[in-house]
Structure P
Amino acid sequence: MIWQQSRRYRRHKLFLEPLSRECLQILEDNVSLYSLLPPRLREELHGRINIFVDEKQFIGCAEFQITDEVRITIAGNACLLLLKRDRRCFPGFTSILVYPDTYVAKTVKYDGLIRINDDSIRAGESWHRGPVVLSWADVMRGTRYHGDGHNVVLHEFAHKLDEENQNMDGLPVLRNRSDYAEWAEVLSKEYESLLIRVDEGSNSVIDGYGAVSPAEFFAVATESFFEKPLQMKDELPDLYRQLEKYYDLDPASWEKQG
């Protein structure tokens, strides 16, 4: 109980601390979505970045050096998902591993009783109840160019929200119990529609990688919700409304004002 009170007090204190000029400049230079945020949400983001950087451990891999630019750029993107939520900061893990570029991950597949070891080239991944792994080159490609629908930080941290219900299945913890039925109906319909569009070669709003599983669908839908909100709201309005309700944000309005 005392530990929880201390954690809440520390978070409150960090939330109120202003970011340095250097950190603000990093956000301006590297986080394209930052310039679109209304002033009130920018202030909210600043406080959450402070908490994120305090509670998460950044580890450089393959001789990559962790700098303030790395911390603030990753935190600035990840914390977009936390705006309008409580001040917990992606609970359940602490480590963020950062490679300089795409990296090789070992994978294991089975064909019946035959075990197949393989290598997979990746830009990022989220280990269930474990660390987030990111390629810095891919982080920068996604964060500096708004509107292409790709942002590896948003993608991997959407997985972290997804697993808050104990499973990574495309069903995060929703605000109200009454929201689950509509979420399941809409997300299932939209997932099936994506499978058809990918098969027909007519997909455009959401990356086709979302067809891999409901979990990946939620992650790529989150990317497009922030990166291509006007297009999603126009072409996939039901999906946009569900994500708008979940995140309690309306990125389409940011673009109209910008």
Structure Q
Amino acid sequence: MGVDPFLGLVEDQLNRKLDRAMPGAVAPRPPFDRSAHVGIHAQRQVGLHWIGIVVPVGRLSAAQMRGLAAIAGQCGDGDLRLTVWQNLLISGVPTEQLAVATKQIEALGLDIETTAIRSGLVACTGNTGCKFAASDTKRHAEEIASWCETRVALDTPVNIHLTGCHHSCAQHFVSEIGLLACKVQENEEADPVEGYHILVGGGFGPNAALGRELYRNVVAEQAPRTVMRILKAYLAHRTSRDESFLTFVRRYEIDTLKALAEVEAVE
């Protein structure tokens, strides 16, 4: 349809014209910093900070939730804020309370630092809590992160999203590496097992595009090694350290990408 016809329909529904910004009136969006939601950062209010806490694959225990609420109330302004990366923030922490808050966060088994793998890792509820999901996405996401972060020296975050079904709650189609859960029939006699279709090259904002399918029917236990090979192919064949994963995968046809990934040794 395009933007202008769509806006025209909106105006018809509202029965009024929408205001239009003049060209150049809106400042360009600053570059994305996908690690900016993690760690200690100064607020605009002098002497106050917010702390970005890593929540592994978006899963918290009841004890951790109560503990974080207590930290927010005792060390911050009482607020807990959620991020699209399934992590959370505690705001309004005075400088003199930062060390105490950090120590208490770590005592809960959480952290305020993360790796390039985990900073862009997202997983939907999966089949432990959703009747539509075909795989245990959160467990598999953790397995992918644990396997890859010790074997791939990734120096920039790469979004890896795992979603349990076609509803795409984890938005796998717009992830740099997206995994869509499926059932894989390994042979005629065996029962289907959990697995994934793997897509690459999805993006959002100024890089908006849908991912392309690179692998189909990958058994879940092979997903960590498969993602590792994709990441190793990127590091081995990018034009420079400045070339993003998106730029790299969009330079090649799927067959070429698959060939580059397949030559990487499996550990």
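Every number here is computed from the coordinates shown, using simple stated rules; none is lab data. Just so it is clear, the model here is predicted, and its values are computed rather than measured. Cβ atoms are built from the backbone, for glycine too; each structure is taken alone.
Observations on the structure shown:
- If Rg and Dmax of the Cα atoms in Å is computed and equals 21.2, 66, the structure in P, Q: Q
- Ranked by relative contact order in percent (Cα under 8 Å, 6 or more apart), structures P, Q are led by P, which has the greatest value.
- Origin of the value -16000, where helix-only ellipticity at 222 nm (-39500 (n - 2.57) for each DSSP H run of 4 or more, over all residues; to 500) was derived from one of P, Q: P
- Top of P, Q by distance in nm of label points 7 Å out along Cα→Cβ at positions 138 and 210, largest first: Q
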